[in-house]
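Please treat every number below as a calculation from the coordinates, not as lab data. What you see is a predicted model; the values in this text were computed from it and never measured. Cβ atoms are built from the backbone, for glycine too; each structure is taken alone.
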Structure I
């Protein structure tokens, strides 16, 4: 098999039009067994009654749209999601609630997971809401600020050597030894039911955006293990079929396991320490469930260097939006490819295009945010008020 080449752009980004995409493929029973509209609506019904719930803002970034030569750039600002300032609240906390409901009680239940920060906070928050014990594993490069934010919800935090995927293995081993339940946002052979609930919660984002009038022609969404991208894709694919928006998955160039999988034509991994400022996307192994949807359904994959994310954070700060390193990846990916004529032609980008970017997190680590942006997140938001 001849592997396709990704296009290297002057912005440092790499772009690959997915050679496996089949836009005419129906969203059938196999796909609905992973994620479905019914599941997304059930997740929304459950989450919408939580204290503090409200759809997160859908912001129009008019200056960025003009700069990129498109009709609109819409930014779904998850920095306003509950107390967590992250979309992860829709996944981890919802999965814990589903688990307790299925068991009929929280008594004796301990949940565990691995995290780069936000998923662990969501699981810890969901566990605290329901009186469940949580043990969260972080790897050696997770900031102390993010580890402390998890512990603030009453979870026990354990730090292990290596990268995110090493933390995943440590959590799984501890769960097997202690009879704990893993609440992971990634899946592997023999473990796929709870990750479905996590991803199903993420699909609420797309449901909200459509209710807010997004109507995108293109969606640029973060990669990581692929759960969010699969959740958003599933909503549009089942709802609109071949008329769905063009979906582009964006990753850090130091942790581009989905791009690597698309190039290889099969699920594959990337190694190394995955050292990127986009900590929430520092994943070397795709979720197998997510890849089953993204391989035939995503239109393109993009990887970006850290400086594109830092640039997007600073530019959003100038617009009064405090966004975290991983939160800006979709927007940064769009900006990194929008000026290239080859990419515009491949994606059908033009002056009428409506771009939806998922701003997955606010400034979840204030110290890191201040280092990158040069301003306090609270000051950025105060100036915009």
Structure II
């Protein structure tokens, strides 16, 4: 009997504790994926660093790697795992979000999207088949379906048409992925496909779309198009309405979210996978996460502070350096300051996910969430 890819180990309310089995290893969920857009985490963070801070999944961007260095180059180098020297799972997003956010000049048609590269202006076409082919060349563990991410401000008629097209595109993605995985020269013939639920802030459109894509029996499902302008309350409401209509026996991924509080609220509503640029982006600007809130290390109050960023933290920054020293590095625009802050933030997120899994194992997630949120609200500065 074929081993189930996703094993739901335990539930507390809607919160899920699971294991996801892949060709590149087993992932313990809930999990935060560390975002390495162009096959590296911004902030001079190496794959060796990622291993040391407990990263389970690295996320890279299909669109960016397609335009530079080129997915055919990465294929010739043996795939993304070999290229970046990483042997744990990699998820690649489909390129859809970038096509719609970066490309000012774009034309959406049934076959796909025509747009211009943000690097050199050359004309590019990307549709469901092209996205699957690029991701197959990258040979990631998990490929995301090609979709349109409509604005949260889009009108209902536009959103409905967009979602209907995304549903048709998903069927094409699945068919093409199955074809690619049968080819003898495909690097990763065990590549998985996650579908993406869209619908902006219209609950009924989201629910209908969730039911339609659930029937396709994919390896996992994402909730996309959130954290793009709607309020946190709207996002949580959409999750409460939508997630129950996605298969509980498959992983559920909330794309591009978010803050530690967003993650805790997402887990409570049945989300397994998260990703966000916040920890690395904030770290590069000297903003660091702690269990007592977020600190801005540029603040003068840390000039003579010889404590680590957070007492008891096991990250490379906190094990060795003071707030005062890291602040000095940031003020002097030394790359090491940025690097240490990014490492601290990613370690904080990865550690929080391990704490969430432990709390779910013990059946005490609700108490953990309450205490964590209260602690993080205590201090900001």
Note to self: As an exercise: relative contact order in percent (Cα under 8 Å, 6 or more apart), calculated from one structure in I, II, equals 17. Which structure is it?
What the structure shows: II
Notebook entry, point to check: Out of I, II, which one gives 29, 23, 21 for semi-axes √(5λ) of the Cα gyration tensor in Å as computed from the coordinates?
Noted result: I
Notebook entry, point to check: Where is mean count of other Cβ atoms within 10 Å over residues 53-60 largest, in which of I, II?
Noted result: II
Next item on the list: Could you figure out which one of I, II the value 3.4 for distance in nm of label points 7 Å out along Cα→Cβ at positions 21 and 317 was computed from?
Entry: I
Notebook entry, point to check: Where does the value 11, 35, 24, 19, 10, 2 come from, among I, II, when P(r) over Cα pairs in 10 Å bins from 0, in percent, for residues 197-356 alone is the thing being computed?
Noted result: II
Check: Thinking of I, II, which structure, once mean count of other Cβ atoms within 10 Å over residues 85-92 is computed, gives back 20.2?
Finding: II
